[in-house]
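Undergrad: Input: structures, listed below.
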Structure I
Amino acid sequence: MPSLKVLDLSGNREITELPSGILKLVSLQYLNLSWTGIRQVPVQLKNLVKLKCLNLEHTYELRTIPMQVISNFSSLTVLRMAHCASSDRAVGDGVQTGGPGSLARDLHCLEHLNLLTITIRSLYSLQTFASFSKFQAATRELSLQQFQHARSLDMSLLGGMNGLDELEIIDCINLKDVGISNSSITSETSFHSLRRVSIVNCSALEDLTWLALAPNIRFLKISRCSKMEEIIRQEKSGQRNLKMFEKLECLQLVSLPNLKVIYPDALPFPYLKEILVDDCPNLRKLPLNSNSTKEHRIVIQGWEDWWRRLEWEDEAAQHTFLPSLKGCL
């Protein structure tokens, strides 16, 4: 089938290696290998020079991507590597190790690349990738995982990602401070495209005040961050920002045993549809007053004992939102 242009093998976990026949599909433009069990990408794959879209997302067994394979796809416009086991490294013939710089340089060679999703597993790798303009311009989804030795993360590294839509920070258990050192980064110049943020199992993290510079977030999940007491520290953010979370539709707070404050003042939430609070025993107040939500059509999910301890801005707010409370399943 030399004229075949689309091949979708996604979801076939029993596929551990690519069939040799795939290398003869010289007209292939779309190849989806997501959620497969492949362990390596054969170097001969670089012969598919007409490839425009390559999906390697959720290939948890993929350990080997030979150097210069990705760069040979000169027509590639879409490269999906989020949750790919080797997304932030490339290796050679089994002896030579390319490291994050190899794949970053390969990406830089892709003249037409305009959409990239990727998982990065160390601060060094992130710094390496961030130094390449193509990475900054093309990245739409970024997952930062297992920064085992990093205690701080400067979000200024992501300041040039004007198209970044989704960000995950997962299992960075020593990460204590996430902030922005570059004063030139503002909500107008950076993070304005960010729509989804998930922070999971970052047990040393104390706050997420940098989110004040991401005004268009629609979905925010914070889970298993045991030291977090505040999400936005007003004194740290430097100003009272009433447009913070203005586009938020869904807020999920799970297993945050020390969380006391989301934001100290009530905020407007014209698009808010759902708040989920589970295992946050010290969160006694939500940043809501009777004017916070449009037509008050939201659902607030939580356990009954948490409801009873909630403190409200005033009686009007309590009267407004008590009908919104629903039990956790």
Structure II
Amino acid sequence: MKIKLIIALAIICFSFTVKACDICGCGVGSYYIGILPEYNKRFIGLRYQYKTLQTHLGPAGQRTPISTDETYQSAELWGGWNFGKKLRVLVFVPYNFNERVNQDERGTKNGLGDIALMGYYNLFNKSVTLGSKLLVQSLWIGAGVKAPTGKYEPNERLALQDSPNNFQLGTASTDFTFNAAYDIRLNDLGVNANVNYKVNTENKFDYRYGNKLTTNLLAYYKFRLFHRFTVAPNAGILYEKSAKDVEHSKYEVEVSGGHSLAAIAGVEFALKGVSFGANYQNIRSQNLASGRAFAGNRLMTHVSIPF
């Protein structure tokens, strides 16, 4: 047990020292899930993300004297619980650390973000033998809700009309997600796909963030060592698209919305009592906030303990 605890603490410490980056949706939640840790009944863990975004760019996307560098860090407590073989619930509780720097000032915001709950139902979980190989596949679908637990400051939007309304801890709105997760594996070679569509509602400040689509496709291979240790390198793509934000129920916010495509490379490790991993997301193409914002690459690390 002491060895498991030491490993978990080491990974958490590593998570708070790495550097990396993000895309559309900075500051108001990330719905990338990827490959879930291995667990039979339930797990609890910590995810860490580091993201950066350049805003106040010129009409052609060039830096200007007022261009701003924004950094979004999130330490997210997350967990999952299987109820029998058909139901699964995931919970995300983020704590955000936002920083904004330009030539005139430096600002920070730290605090609880928006808590999210997602439920899944297993449509099928099948396994068949193909010669000497085992083919396993599963499909989960579900829905979720995001609560307005993070602080939203309306004056932020009023002060920066030419910048995306991302520098917030939360959206001040109750939002809904629709999710699907598919996994197919032939022996130890597999493909994992996740789709998440987030429907946003208008908050009490007459602002509604644009609906957001997040999809990822990952190929992985599980190397099983000494019958107790699994290493699973993985690679794939992540696509995100956000509609434009809307003010007062009818006015589109020009510097909002957009899309990005990222290439992902990562690795997952699993012992009997702890799982941990990391992935690097390299932005290959993007068009954010009508070209007035630019996202850098990003990195996510996590550790989880099944129980």
Structure III
Amino acid sequence: MRWDSAQLEALAAVVGEGSFEGAARALHVTPSAISQRIRALENVAGGILVRRTRPVTPTAPGRTLLRLARQTDLLAAEAAAELHASGLEPDRGEQEHAGTAPRPISVPIAVNADSLASWALPALARVPGVVLDIHREDQERTVDLLPQGLVMAAITAQAEPVQGCTSRALGVMPYRAMASTDVVRRWFPGGVTADALSAAPMLVFDRHDDLQDQWLREYAARTGCAVPAPPRTYVPSQPEYLRAVRLGLGWGMVQDLRSGPVLSGDDVVLLDPQAPSVDVRLYLQQWRLRSTTLDAVADALLSEARRQLVQ
């Protein structure tokens, strides 16, 4: 079966932008033209491809064609770049002019917040000719975006490759419980005890963040003292989360990379120096697709992970 490239492009734009109006702006056409292309594609596919919600979401058949659309766009962009490098100028339509460089190649990728804020961005910045559509999600959930066709690669805690993907180990990101000296003086004057842990405010990134609870479970297993649920403060932004630890809003889990903790200084300390770290093993999953661009992104991430993560 032959699929119309303009219709596939419209599908990717509608899902990527979240609305028919946004897709129309991105593709420099009218919303009516986008609707016509989606309807035509649905007629060929024999079913509904997107749910007209806010934002627009793909159905199961829509996810299948979205993956095809992403792959087609990536390979077409790579071919245009190679032709340009060889001195040829394919016709790119009325919107573009001969002699100009081809558009940068877009790569959608899912990255967990801590990797994004520490080691992943420097790696991605070294990949030339690429623009990124970064989806920030918890490392336990980034992998879900791969089969949906929303991303082509994901930094994830899942080792088992999802269907149609490869999986490679990046390394271990250790986390240590840290707090400001003020928090330690106020809430832990007699040391780290179950009573103190149940009363002291605990900083949590978001409702999917289980690191602090994992540390408490390991504390209970190590000491035999269960900890009742402590009060929680949610700070769903990595820079502000670290600032909240430093300001004394509570204790929390902080990355400890090979280069040292991402939060340091005389005003912050390890909550319990004897406690082991909570280790999160990270993997890079990517579509099983022969693509020089996707391989370059993967190589950059793997190289930086070897420098920054525990191997």
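Undergrad: For percent of Cα pairs over 26 Å apart, for residues 54-245 alone, which of I, II, III scores largest? Don't skip to the answer; put the middle values down first.
TA: Working: I: 31; II: 47; III: 52.
Evaluating percent of Cα pairs over 26 Å apart, for residues 54-245 alone on every structure, the highest lands on III.
Undergrad: Figure out for me which of the structures I, II, III the number 1.5 belongs to, where distance in nm of label points 7 Å out along Cα→Cβ at positions 110 and 294 was derived from the coordinates.
TA: III
Taken together, the values in this text are just the output of simple stated rules run on the coordinates, not laboratory data. Note that the structure is predicted; figures quoted are calculated from it, not measured. Cβ atoms are built from the backbone, for glycine too; each structure is taken alone.
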